[in-house]
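What follows is a group of structures, each given as C-alpha cells.
Derivation of every value follows stated rules applied to the coordinates shown; laboratory data play no part. All values derive from a computational prediction rather than experimental measurement.
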Structure I
Amino acid sequence: MTNSITTRADVKPSATIADEAELAVWNALSRDEQARRYREVLADPACDRITDAGMGDVLAAARQRVAARRHG
C-alpha cells in the first residue's frame, strides 16, 4: 500500500486546497519546502501581470475553478 503523502509530492500552494489528502501533503512539508514551492509558483511569468483584481477576486476565481473541477 502506498502512502498518499509520497504519491502527491507535487502539491503546490493554493488559495483552495482540493481535498484533505492534498492538505495533509502540504502540512507534511517542511517550512523551507513550503517556502520554496511558494517562490517557484510566484516566479511564474503569470505572476508579473498587473491587474485590478483584489485578493477577494482572486479567491472567488479560485473557488469557481474548484467548483467547476468538482462538477465538470
Structure II
Amino acid sequence: MNIINLAYFLVILIYLAIGAAIIFHMLRYKINRHAAMVMFAIYSLGSLVLLIFNFSFFKMVDWNQIFSLFTL
C-alpha cells in the first residue's frame, strides 16, 4: 500500500504547487487590494477545507480490500 500513499502524496504536492501559483498571481496582479485580499481569504479557506475533506476520505478507503479484488 506504500505506492498508493506515495501517489497520493505526489497528487497533494501538485495540488499545493498549483494553489501557490494561483495565490501568487491573485496577490501579484491585483486590481483592487481589498478585493484581492477577500479573494485570497476565500480561496485559501476553500482550498484548505477541500484538502482536509479529501485527506479524510482518502484515509477512510480500505485499500487492502480494493486490491484484494484484483488478486483472485
Structure III
Amino acid sequence: MNNNILFPEKIKHKLKNTSNFLGISEEDFLINAVLYYLKVVEKQASFKQEIDMWNEASDEDFLNFEKKL
C-alpha cells in the first residue's frame, strides 16, 4: 500500500484486516471504496438538484404540470 496517505492506526488495522479477508490488496480495496462512495455522492447530488428544482418551482408551474396529467 502507498504509505503517503496518513490514516489513524485504527483505520489502518481495519483496512488491513478487511482487504486480507476479501483477498485483495489494500490499494484495490481503497480504490473500490472510493469509487463506491463517489457513486453514492453523485446520486445524492443529483437528488438534491431535483429537490432544489422542485423547491424553486412556482405554484403556476405546479398547476401547469397537473393540467398535463
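Of note:
- Of the structures I, II, III, the one that 17, 41, 35, 6, 1 was derived from, the read-out being P(r) over Cα pairs in 10 Å bins from 0, in percent: I
- When helix-only ellipticity at 222 nm (-39500 (n - 2.57) for each DSSP H run of 4 or more, over all residues; to 500) is computed for each of I, II, III, the one that comes out at -27000 is III.
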